[in-house]
Structure I
Amino acid sequence: MGRLIDGKWTTGSIITSDKKGRFERIPRSFRDTISKKGPYSPESGRYHLYVSYACPWAHRTLIYRLLKDLQDHITVSVVHPDMMDKGWTFETEFTDTTGDELYNYSHLYKIYQKAQSDVSTSATVPVLWDKKTQKIVNNESSEIIRFFNTEFNKLTGNKEDFYPEELRENIDEINDKVYHNVNNGVYKSGFAKSQEAYEEAVTNLFNTLDWLEQILEGRKYLFGNRLTEADIRLIPTLLRFDLVYYIHFKCSVRKISEYKNLYRYTKDLYSINAIIKTTNFNHIKRHYYYSHESLNPKRIIPKITLNL
C-alpha cells in the first residue's frame with residue numbers, strides 16, 4: 001500500500017491513527033460537482049467510474065448507476081481486488097476485472113497523477129473521471145451518489161428520488177450516525193492500534209446496529225416502504241459484515257445473521273436487481289483477507305459463505 005506525495009508514489013501504510021490509536025480516515029481530495037451550471041455538466045458518455053467491487057464506498061456508486069439507469073451514459077473500469085505496495089492495480093487475471101479501459105494504465109494511482117501531476121493523496125476508489133478535461137471530478141462516494149440521483153434525470157428519464165426533500169433532514173441524521181459508527185466503525189474496529197480504541201469503536205458499532213434493529217421493527221426499509229439513500233449507504237457494509245468484518249476486523253459481538261430485523265432487511269435489499277448485480281463476494285473476500293497483510297500476514301482466506 002502507499003500514497004502519492006507531491007505526485008510521486010510512496011510505499012507505506014495508509015492506515016492513519018490519532019495518539020490513542022483510533023483509526024482516522026483521510027478526507028477525499030477531489031470535490032468538484034456535476035451540475036447544469038458548472039464546468040462539469042451532465043452529458044452522456046462524458047464520465048467514467050473507476051471502482052473496486054470489494055470497496056463498500058465504490059459499491060454505493062455502482063448501485064446508484066443501475067438504479068438511475070446510467071449504465072449507458074457512464075462507463076466503468078473495475079480494478080483487481082488485491083491492493084498491494086502500489087495500491088489498486090488494473091491487472092485482469094482475476095474474474096470480473098476490466099483493466100483500465102481509457103488509458104491502459106497499470107495502476108490506479110496513475111489516474112491521479114494524470115489528473116494532477118503534483119497531487120498528494122491516497123489513491124482511493126471510487127473515482128469519477130471526466131473524459132473531456134481528463135480530470136478527476138470527485139472521489140467522495142457520498143457526493144457522487146447525489147450527482148447520480150438528480151443531475152442526469154433529463155438524459156435517462158429516470159426521476160426516482162432516493163433523497164427526497166421532505167426526508168432529507170432525517171436521512172442526514174441516520175447517515176451521520178451510520179457513517180461514523182457502522183460504515184467507518186468497522187474500519188475503526190479493525191484498524192485500531194490500542195485496546196481502548198478497539199473497544200470504543202466496537203461498542204459504538206454494536207450500539208448503532210442495535211438501534212437500527214429497533215428502527216427496522218415492522219419496517220421494510222429505514223423509512224418504511226420507501227427505499228432511500230440511507231438504505232443504499234448502509235447495505236454495502238451489511239453485505240460485507242459476516243463475510244469479512246466479523247472475522248477480519250474483530251467485529252465479533254454478533255453476526256448480522258443473528259439479528260432478526262437487520263438480517264431480513266439485508267436479504268430484502270439483496271433481492272434488488274441493482275444490488276445483486278453489483279455485489280461480488282469473490283472480490284470482497286479476496287481483497288480484505290489478501291490485501292491487509294498487517295491483519296492477516298499469511299494471507300489465508302477463510303472458507304465462509306453467506307446465506308442470502
Structure II
Amino acid sequence: MYFTDGGQGGIRKKTYLGNVEGRLITNLWPFAEVDSTDGAKKELKEIFEGAIPFDTPKPTRLIDRILDIAVEPGDIVMDCFAGSGTTAHSVLKANQKDGGDRKFVLLEQDPDIVETTQKRVQKAISGYGFSGTKTERLFEVKLTANTLKRIADLYEDAKKVYDEARASGQYTKVRQPTVKDNCLVVEAEKCYDGHRDGLGGAFDMMEVSIPLFVEGTHYLNEEVGETELRRYVYYTETHEPLTQMRSEDYPYWLDDCQGIGYYFYYEPNSLTTFSRETLYILKGRMENGIVVYADICEFSEEELQQMGITFRQIPRDIRKF
C-alpha cells in the first residue's frame with residue numbers, strides 16, 4: 001500500500017505480477033482471443049442456416065471472457081440490449097462447461113429483433129442443423145514472464161485436459177498441447193453431420209406490461225388495473241407474492257404474512273376513507289397488527305396505535321378527483 005502525491009493523496013494498492021496467479025485483466029483484448037464482429041456474423045450464419053438476421057452481433061468468445069471475469073456459477077446475468085442473444089448463448093455455454101446454474105435476463109424493445117433473439121436462444125438450447133468441422137479451445141494460458149516460471153506445471157495441466165478430452169469420446173480429433181497466439185493451448189475438433197448438439201437449459205418469453213407508476217411521479221398508474229396494484233402493494237410490504245384471490249365478503253383484504261394482516265381499500269373512480277363507518281372492511285385483529293392502505297384516514301395516530309393498525313396512503317394523484 002502506498003500514498004499518492006508524495007503522501008498528500010489517496011491510498012493505492014500495488015500488486016506485483018510475480019505475486020498473483022492466473023492472468024491480470026487488461027483493457028486490450030485482441031481479436032485472436034475474443035473473436036471479432038466478422039466471427040460473430042459467421043456464428044449467426046451457422047445458426048440461421050446461411051442467413052445473418054442481425055447486423056452487429058457480438059462474438060460469444062467476447063461474452064465468455066466477461067462472464068469468466070465477473071460471473072460466478074449461481075449468478076444472474078442481465079443484458080438490457082439483448083440483440084442477437086449472444087449473452088444468453090454464452091451463459092448456456094458456461095453452464096454446460098462447469099455444471100453451473102447461471103441464469104440470464106434479456107431485454108429487447110424491437111419486435112423484429114426479439115424474434116431473432118428467441119430463435120437463437122432456442123437453437124442454442126436444443127441444437128440446430130449444421131454440417132462441418134468446428135474447432136474448440138479446451139485449454140488456454142497466456143505465456144508471460146510469470147507463467148513461464150510455471151511452464152512445467154502448466155504443461156501438465158494442459159496434458160491432463162488433453163487426456164480427458166480424448167477419453168471422453170466427444171471429439172473427432174484432440175490436438176496435443178501446443179503454443180498458439182502466444183498461448184499454451186489444447187484444441188479439439190468435432191465433426192457435425194446434419195445436426196449440432198444443443199447446450200441444454202430453458203427460458204421463458206415475457207412481455208413487459210405498462211408502467212406501474214405515472215412517468216416522472218410517484219403516483220400509481222391506475223391503468224394497470226386493480227389486480228396488479230394489489231399484487232404490487234402486497235409484495236412491497238411482504239416481499240412475498242400475493243396468492244389470495246379477492247373475496248366477496250372482504251374485497252379489500254389482501255392476505256396475512258407473519259401475523260400481520262394487509263388491506264388495500266381501493267376504488268378505481270373514487271377516494272376511499274378509512275373511518276369508524278368503514279371498519280367493516282376488516283376481518284378482525286391480527287397477532288402482530290394490521291396495515292391498511294386507503295386515500296384518507298379519519299383516525300388519529302393514538303387511535304390507530306390502540307387498534308394495532310398502521311395506515312398508509314395510496315400513492316395516487318388526488319387532484320384528478
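Rule-based calculations on the coordinates, nothing more; no lab input. It should be emphasised that the depicted structure is a prediction, and the values quoted were computed from it without experimental measurement. Cβ atoms are built from the backbone, for glycine too; each structure is taken alone.
In table form, for the structure just shown:
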item: Top of I, II by distance in nm of label points 7 Å out along Cα→Cβ at positions 29 and 277, largest first; result: II
item: Comparison of I, II by volume of the Cα convex hull per residue in Å³ - largest value held by; result: II
item: With FRET efficiency 1/(1 + (r/R0)^6) of positions 173 and 229 (r between Cβ atoms, R0 = 30 Å, to 0.05) derived as 1.00, matching label from I, II; result: I
item: Label whose coordinates, when percent of Cα pairs over 25 Å apart, for residues 133-268 alone is calculated, return 33 (choices I, II); result: I
item: Per relative contact order in percent (Cα under 8 Å, 6 or more apart), the highest-valued of structures I, II; result: I
item: For 1.0 (distance in nm of label points 7 Å out along Cα→Cβ at positions 93 and 181, calculated) the corresponding structure among I, II; result: II
